1. For FRET efficiency 1/(1 + (r/R0)^6) of positions 129 and 289 (r between Cβ atoms, R0 = 25 Å, to 0.05), find whichever of 1, 2 sits highest and give me its label.
2. One of 1, 2 was used to compute Rg and Dmax of the Cα atoms in Å, and the result was 19.8, 59. Which label is that?
3. Please compute FRET efficiency 1/(1 + (r/R0)^6) of positions 49 and 241 (r between Cβ atoms, R0 = 35 Å, to 0.05) for structures 1, 2 and give me the label with the greatest value.
4. Compute relative contact order in percent (Cα under 8 Å, 6 or more apart) for each of 1, 2 and report the one that scores greatest.
Structure 1
Amino acid sequence: MPEIKTIGVLTSGGDAPGMNAAIRAVVRTGVYHGLKVYGIRKGFNGLINGDMTEMNLRSVSDIIHRGGTILQTVRCPEFKTEEGIRKAIAMARVFDLDAVVVIGGDGSFRGAKELAEMGLPVIGIPGTIDNDIGCTDYSIGFDTALNTVQDAIDKIRDTAYSHERCSVLEVMGRHAGFIAINVAVSGGAEAVVLPEEKFDLDKIVIKPIIEGRNRGKKHYVVVVAEGAGDAVEIAQAIEEKTGVEARATILGHIQRGGSPTVQDRVMASFMGAKAVELLKQGLVNRVTALKGNQVVDVEIGKALETVKTIDPYLIELNKILSL
């Protein structure tokens, strides 16, 4: 394919800690290789409307430690139409973009694939706190989100102990329970409610609490993925069925924010640099991915076809360790 000289970079979907580190890596690696790099604001909406500006080394100074995304992100219903995609490609030509780096989740990658199919080369970088992108072991933002939730569990457990209560903590994960199961294990939760499991309140939540009480436990933590159940309703059911006082806490978007951890900064830097290096090699329509301990690349269509599932042993391990 023709030599790539000018690229754009955008963030799409939900923000995730580490996105700024990825942007920084794309821009600085691009400049290092002699490329012109445009920052596209507000995701695919910015690509459609030409909301972009050329970036340089100074443009990404002092951002590696910041959460969110300096390029911002918005939903773009227009981009879901063929006309919207054609507008985006036409605008890319106005700015002489030879390729676009898209940082986001599965939805963002689907949009990137549409661009690729209509002739605009792309590279995807996985960035989502849900860590539910099938082609990669790890997505930017996941570790920071886990640490945010873990800090909340530690604080909530102190109150649960003081009042001999059950704390029901609702975490993000509408369709995937990777945050929930990992913090359940790390936080010593008595029960975890996941989208991947059929919800049986008595079996998954009530029974472990009663068994724990019979062994002398005085306080409990239940983690609920937002797509699997309602924390308030579950807390009410716990009180009614066990007599244990229960309180619900919904963490919400606090899980998306905050300064990224070392892992997220390093992984974002690796993936951002890898994206530019792929373009320099003439490899396009790929997604960067972590496999084992290596950052590799996967064809974007194959990446979207791959489904990630929770290791059943992790669920079993939580049951064993919560006894």
Structure 2
Amino acid sequence: MDYSLQGYAEKACIFWGGYIEQPKLIKHRENAVFDVTLRGNVRVALRLHRPGYKKQEEIESELWWTNALAEQGFPVPVPVQNVDGNYLSEISPEFIATVIKWVNGKPIGTADANQFKISKQIDFELGKVIGNLHNITEDLSFPDWFSRPSWGIEGLLGEYPNWGKFWEGEHLRSQEKEIFTIARDRAYSLLKQYEKEGAKTLLIHADVIGENVFQNDSGISLIDFDDCGYGFPIYDLATATIQSLEDINYQRRCNLILEGYDKVRSLKQIDTDLFPIFAMLRVLATSAWIVPRVSTNDPKIQIYKDRAITQAVEFLEK
């Protein structure tokens, strides 16, 4: 039988005991995410994982981490076992499904930076939340089979970066390729020196953008750990700011997030010095990320590229 995406979601619900109302698609980027109320009146988020994007072991590792964080009281979606006691269900040769408890609240931002909620209190608290995330993670003992990608030097700037080679592509002119290549080489050297001076990688969220930060009466929660991996902790902080990069309050946001983080987890001067470089690296990475996800004439490619060029040129002129 052929299934639509909706059909796969309804089929997946069977593994969790069935639903009260049909699953409602709320997001379809890397994964297709559905709002579902399961039997027993339990509201959850059902995820159909993008075929080929993550291996089963990597998905299991993500859920192991979020479950461990939840056990320590960290505000994160809790994985829900299916009727067989497993966290993953294979719906078809293409799709793996997982279910997490619903997180109440509203995101502090969207893909449109103009809709970002600017708040001194939120930014300071977000810094503290990220710091607590890293502190808890540092004390965890991970299983031998645990597997997540790298967001360190190689994952961002190596020969096979996670989201593609931002310095290559048919959408780039020769001069743009040259700018990106020089920026890549210089950033690579700086991060290597950062590493030599004692900077360590840690399991990080790696995607603390506005739509993944929920605010509710209890405070701030982080959702969507789909891109988590091993990287420098400062990358999480820089990623949290990039959607407001062109906003007049951008530097204030950076300062508040850094202050909040330093309140619970100490930062060194070199960390804050390299903060703008990690923000740039995120912008460069997303300029490659967007290309295979939209049509070749989609204006988003140009928008992402222009933003990356601006950041790279500013970096090289310093």
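1. Biggest value here belongs to 1.
2. The read-out comes from structure 2.
3. Structure 2 gives the largest value of FRET efficiency 1/(1 + (r/R0)^6) of positions 49 and 241 (r between Cβ atoms, R0 = 35 Å, to 0.05) among 1, 2.
4. Once relative contact order in percent (Cα under 8 Å, 6 or more apart) is worked out for each structure, 1 has the highest.
No value in this document is a laboratory result; all are computed from the given coordinates. For clarity, every value in this text was computed on a predicted model and none was experimentally measured. Cβ atoms are built from the backbone, for glycine too; each structure is taken alone.
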